[in-house]
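**Student:** Heads up, there are several structures right after this.
Quick note: the coordinates plus some simple rules give every number you see, no bench work behind them. Remember, predicted model here, so these are calculated numbers, not experimental data. Cβ atoms are built from the backbone, for glycine too; each structure is taken alone.
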Structure I
Amino acid sequence: MKYPAVENFVAGKYIKGSGGSLDVNSPIDGSKISEVTLSNYSDLDKAVSAARTAFESWSATPIKERTQVLFRYRALLEKNMKELSELVSEENGKTLSEAQAEVEKSMELTEFACSMPQIASGEILEVSKGVECRVERYPVGVVASIAPFNFPNMVPNWTIPNALVLGNTMILKPSELVPLSANRLAELLKEAGLPDGVFNVVHGAKETVEAICDHPGIDTVSFVGSTKIAKLVYIRASSNLKRVLTLGGAKNHLLVFPDAHVEMTASNVAASMSGCAGQRCMAAASMIAVGSVDHIIDELCKEAIKIIPGVNLGSVISKAAKERIEGYITEAEKEGAKVLVDGRNSVVKGKENGFYVGPTVIDNVRPEMRIAKEEVFGPVIVIIRTDNVDEALKIQHSSHYGNASSVFTQSGGIARYVSEKASAGMIGVNIGVPVPREPFSFGGWNESRFGVGDITGKSSIEFWTKLKKITTKWNPESKVNWMS
């Protein structure tokens, strides 16, 4: 193995779990690079106890002092950029440039957390003569973050900086497919001066997730993953009276109009559907061609064939993922769709055991086809043809998901109409991946999110804190009214 076995990180030390272990294979070439410990309820309980013990002193630490740890952590992310990027690429399969962009986003997320003393401060108001009301924010307690395989560095940092700087202590459960980055983040936080027990990592699979949902010592649970599991986590954790926010899957629709800028649209759509091998909830999944846009589709295909597996396109996460993605393509073709660019059976020389699917563009897809309705999670885009904007929006509205939607046009009126009418939490105008930058928050609608609020940005402050309202009167001589 290239890396030592991955163990739980609890109270600043590595501890082996009690549930056996699982091989960690790099999807780039299929080779075993490590193995990860699996945890049961008793293993999680040790991490919860450590977090509970650390909470008393960490939550009492002034926010400006907590922020200093995050300043140092951000500097360490930058200092170790090369190592962190290579680690992400090796365990996830994405290209090195994509992995670096992920770490850079983690730095931005941490920068935002460092602004919390200015934007998460309390409020005070004289509400009546001699009477003042004050609002102060308090941490929720011990929080758990369950992260997916597709962004081993960035998605954990959706939660880590904000939750910690606001005074919570945390348990991170990364995907068992990509456990290496999580432990490295724990080491960097410790190096930055974070007290032991404030941040802990517990590795595992289904049993560990269920234990997090059930453990009475965990106050808050966040989850990012598929909609199916997001629902189950939300129901189970909330039934145990926890504060819960779970983000699920997506089926993002890009509405393309004849007047759209050809080169910009084609390059944006191609990048959106193939970036990170299509394994992101913001990827373009369906292009709704409104009217005559064959000239743009032709250019899209030209852009797609420039995307080469093993060169500027990374692998998908596993053999099972490759087979599932290619199965969707074959099924659509059998049902009458036309494959314009075919990424099936891709093999990279020297990495024959890797899991690669090439960029795929499929035309003449009908809205009722399975590939048009379900999340494929690969570098595949389907083209659905319509005659007008309202037909296009009807298709977009038919999806159970609501993460993102984009419109490509040079008409301000059409752009505004689609932006107002589309049923999605994040909208792009001539942008294929409309991820908000900090301080704006990340979060979708419908079955792309369960719970209230968003996971990043200003909106996340409400999730990671609870409010205490204090009303004060010292002067008995003041006239008494209904407010005092």
Structure II
Amino acid sequence: MGKDSWLDNASLRDLQEVMQKGELTAEQLTAHCLRRIAEHNKCGAGINAVLEINPDAMQIASAMDAIKRMTGSFGPLHGIPVLLKDNINTADKMHTSAGSLALATHMAGQDAFVATRLRRAGAVILGKANMTEWANFMTANMPNGYSSRGGQVKNPYGEFNVGGSSSGSAAGVAAGFAPLAVGTETSGSILSPAHSCSVVGIKPTVGLVSRSGIIPIAHSQDTPGPIARTVVDAAIMLGAMVGVDDTDPVTITQIGHEVEDYLADLSLDALQGARLGLVRQYFASLDAPRAAIYDSTIAALTRLGAVIVEVDEYASQAKQGDYKVLLYEFKPNINAYLAKTGPFVPVHSLADVIDFNSRDPAVRLKYGQTVLAESLETSGTLTEAEYITSLQENRLYCREQGVDLALTRDRLDALVFPGNAGCGIAAKAGYPSVTVPAGYTAEGRPVGLTFTGTAYSEHRLIKLAYAFEQNTKARIAPSLGSQQ
């Protein structure tokens, strides 16, 4: 395997080892990522995962090399290129648009909290990742990975659903455009593309990572999270992203749940004796090719010492499918965000966005804007009885009578799901999940396994996911040369 092929799939530890030896610099690594993007983002395989490159990326990488030479010490993210989903503010020369033409000229005046944390850790913000427009909260039939500004993100593994809405983040990491990326999730938007693109995605507890400076959907469910090729890399990135932020009050709930090192106590034997709740209703509905893979996956978990407990009474499909809370929360959240955009941005409210899109429907409304219009009809004050009732029911059915009930009643360490199935329940609960590659169908379609737990159980889920990943070695890198 040549140097370039090795770099496309190297872990953070491997990269830092060769950088420590002086065999690779951050500038060289960043240049490699840029070449990879030039070859396969628009040309070649045409993954279309990267929307925009940071003009200062090479200079930042050079600065990180200089700091390393001067100080002799550096952390695991120092000099590592990272892609950010296009709904995450960066106070630099890049735009933040959520994939929308309405915000194509928007340049944030301040970094998102997450971007600040990554910069402090020495990461090189490489560019913005394409995404499903407005984080797939625009219309009822928007394809995963499509945005009016960026076009369609493709799955590096072939003509398969790329997942959404952090599609570019996951596809970019899978394709070797960057070792790491940040996605955001309201309901499945990290777990879905991670599963579809055979990478690791961590959807944290709502409150572990600040949402400040991120184009919002719903404050009760939104969270950013890391996407990487390995569990260790995702855990390292998560550790750099966490922190209490006074401008996002929910982050105060992490006090008392701090984890100093998400890599502590990782073990190949972590599944030995672990009690895992198999949510049968989600496995029973799979097609034959994927069902066969998950049969092997469950067998592997058992072989590794896990105790599989079937969980039938969990939470109703109807409760998972209800998105009323998002409809109500979106309007005040997006209005507050847009009100702070600059004078060169043509929209400053949800009503402005809808009007802007309506003026050029052929270009801006290829799939419509039914969800935006539905949210506009709400008061924007969150005083509706339907909203308050739905919010309370979400927490009751997905927390106390959902995840927590299942974990407590059957003394479980985690629940396991096929891919992103059941993601809506963890999303409404505000609880964490970790998705890890589990295999591929005969056609090459990636399949992932998701571990879900109660609030602030990330460390436990990471340990379980790590043991599964390291004992199965399921992930195979995509071959972009075979793509058309």
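**Student:** For the read-out Rg and Dmax of the Cα atoms in Å, a value of 23.9, 86 was computed from one structure; give its label from I, II.
**Tutor:** Only one of I, II returns 23.9, 86 for Rg and Dmax of the Cα atoms in Å, namely I.
**Student:** Looking at structures I, II, which one was distance in nm of label points 7 Å out along Cα→Cβ at positions 252 and 404 calculated from, given that it came out as 0.2?
**Tutor:** Answer for the origin of the read-out: I.
**Student:** If FRET efficiency 1/(1 + (r/R0)^6) of positions 276 and 476 (r between Cβ atoms, R0 = 35 Å, to 0.05) is calculated from each of I, II, which structure is the one that comes out at 0.90?
**Tutor:** Going label by label, the one that fits is II.
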